[in-house]
Structure I
Amino acid sequence: MGVIAIIPARLNSTRLPRKVLLNKTGKPLIAHVVETVLQSDRLDRVVVAADDQAIVDALNSFDVEVVLTDPDHPNGTSRLAQAAGLLGLSDTDIIVNVQGDEPEMDPKLVDGAVDAFVKSGVEMGTLGSPMQAGDDVNDPNLVKIVTRLGDDGVHRAVYFSRSVIPFDRDNANPEYLKHAGLYVYRRGFLDRFANWPISKLESIEQLEQLRAIEAGIEISVAIMPFVHKGIDTPADYRAFVARQTQ
């Protein structure tokens, strides 16, 4: 059994096209992500699942393992499943799905998500965090998560939503949790999950993890503080470049 991070990398992202190849720091953005993920203590291997030969070519000089996947996958999970097949991973190998636009993610988040997943023995894992300074709980782009504590001390996801959950009817001042789009699963489950049809709640909220919730799959949640610094816009990238050159 190995623990492998696979980073789906799509060339033509909607809000910032070709962002994984932006290189004003001297290396493409996706190479920064790989360097960060490689600092995790729990990983045996890090692979980029590219959808275009341009990404493969850009990473040739950075000693990064890359597999070229079909360009027409409907989502990153589908691309991940194909990459796992191309890599010949076994059904028991643990795969960590890491976003390709978070070059400043704390690698300890990967460790925590993997540890919670293994301890819980469930089929899928992810991350949650208390809201941090500057987070707007009303922002629909900031996905919220409600959890329950399992008997093993590991939290399980109850629901994910773009709405504010739980609703604070009587001013109880709950501690809201935000979700990070990092997932952990074994290869055997990933293959099944990627082939399930889109579920009703997934379609409504446009949150892929709800497909698992609706299917009755338990999702472990490692609760660790994190600050989201994903690169979604030109301004985000300029700020990242500025931080790199400080």
Structure II
Amino acid sequence: MKRSQKLAYKREFEASKKDGKPFFPYAVAHDLIVATATLGVVIAFAVIFRVEIGEPVNPATTDFVPRPEWYFFFLFELLKIFEGEDALTPVIMATFIVPNLLMVLLIIWPFIDRGPERRIWRRPVSVVTAIVVIFMLAYLTEEGANSPGGAVAADELEIPGIENFPEAEAGFELYLLNGCASCHMINGVGAPGPGPDLSKEGEKGRTDEWQIGHLKNPPEFVPGSSMPAFTNFTDQQYQELAVFLNGLGTDFN
């Protein structure tokens, strides 16, 4: 800002200040009124638009489409924008690089735009930036809430050759019925995480005993594993799952 503009602004500010009102009690009263009105609106919405209790959670479902809380919808959509490049790119870009870049921009913006002008119609760059950011947050939130992507389409999973292995085929049915596709992926079908891709699990050379022990107590075999323990199978079912897992990428698929 030029020196003449700065001096003109100070003169205008001093003139306006003479006709102004003190912070207390006027500004405090205004803030109290707005805060009370906002709280009243929130309470009214909570009473009028009651949240219904849905069906009990079914841990064995294979068609549940997971969604984060609404205030993370925009991050959820960012994950999908960077999806498909590799395992780490979506997480790094959507949860670290992009949000942190925007946060840094928010912090340093007052140091970039140092003009003393407080009227928004005289701060076009700041106003446009705020509008664009708010619009993008709203747009990504709406897309994240209504996106059909992210479904675990386990019923579309086909494993060529598994029909020649009845025990593995039975293990495959257990894999589908117990919602394993909500954490794992096989042949590009299922969830990309948090569990590993099982498409080539058989190539790791693990024994059936290892697979069964891992199903019963995952952290003991994979330190730090977040996989829940499956302790409700029969001995035959454990064996079927182990044969199925060790056949992926070797005997079939």
Structure III
Amino acid sequence: MAKIFAIANQKGGVGKTTTSVNLAAALARLGKRVLLVDLDPQGNATMGSGIDKRTLERTVYQVLIGLSDVTEASVRSEVGGYDVLPANRELAGAEIELVDFDERETRLKEALAAVDDQYDFVLIDAPPALSLLTLNGLCAAHGVVIPMQCEYYALEGLSDLVATIKKVHANLNTNLKVIGLLRVMFDPRMTLSQQVSTQLERHFGDKVFRSVIPRNVRLAEAPSHGIPGVVFDPSSKGAKAYIDFGAEMIERLDTL
């Protein structure tokens, strides 16, 4: 049975897609069968996995509106070693079309149930806004991984996200829980980063992952080559940190 995790944060630019792509590649390197679901119409996780979103005949859009299944629409990321349920701009139209569907929040959950035995991990790269697409991701997931920068505004956004997760848990998906908070783009030279990191550990305890992803140029360069950072430069600090994070995710499954 696959463990399904949404990588989510209502704040944009916090490393959700970087985390989704590199965690998928790290888990694949650790021998796990992984499906990465791109739920963002920008299709950045698709492109970052080495898949050209402009040439796709089927995407997650067709899956959500019932014109395709997950197996038909999935594409192999040869560079990453995992499968991708890709996205492109078509997905933006799903927001409007899904309004007319019954049980519109659980369309993705129903679609993923058909491939439950084919993967160890399903990772969902959710868009930054609380939309019908994000709700589909949260309803399909067993848990949420929250990547966040150690800065003041990130703390403000975190309380909103936790409130959203509690509402979804209460009304739509009683299995949903916060798996953990991942500190990303961390710069140990900044006093504020250290202070916020300490605050997170104090308030959230073991919900904060031990792994910390540093601010790293090689991770930032990798998407322009269509290669996960873990593969682009395995010796970089960022790649090693994501491999450690993948191992910690596997370890954390025992506690779920």
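Which of I, II, III yields 26 for relative contact order in percent (Cα under 8 Å, 6 or more apart), as computed? Answer for the origin of the read-out: III. Comparing volume of the Cα convex hull per residue in Å³ across structures I, II, III, the highest figure comes from II. When helix-only ellipticity at 222 nm (-39500 (n - 2.57) for each DSSP H run of 4 or more, over all residues; to 500) is computed across structures I, II, III, the figure -15500 traces back to II. Structures I, II, III were shown, and Cα extents along the principal axes in Å, for residues 111-230 alone at 46, 37, 25 was computed from III.
If you line up I, II, III by distance in nm of label points 7 Å out along Cα→Cβ at positions 79 and 223, the top spot, with the largest value, goes to I.
Every number here is computed from the coordinates shown, using simple stated rules; none is lab data. Please read all numbers here as calculations on a predicted model, not as lab measurements. Cβ atoms are built from the backbone, for glycine too; each structure is taken alone.
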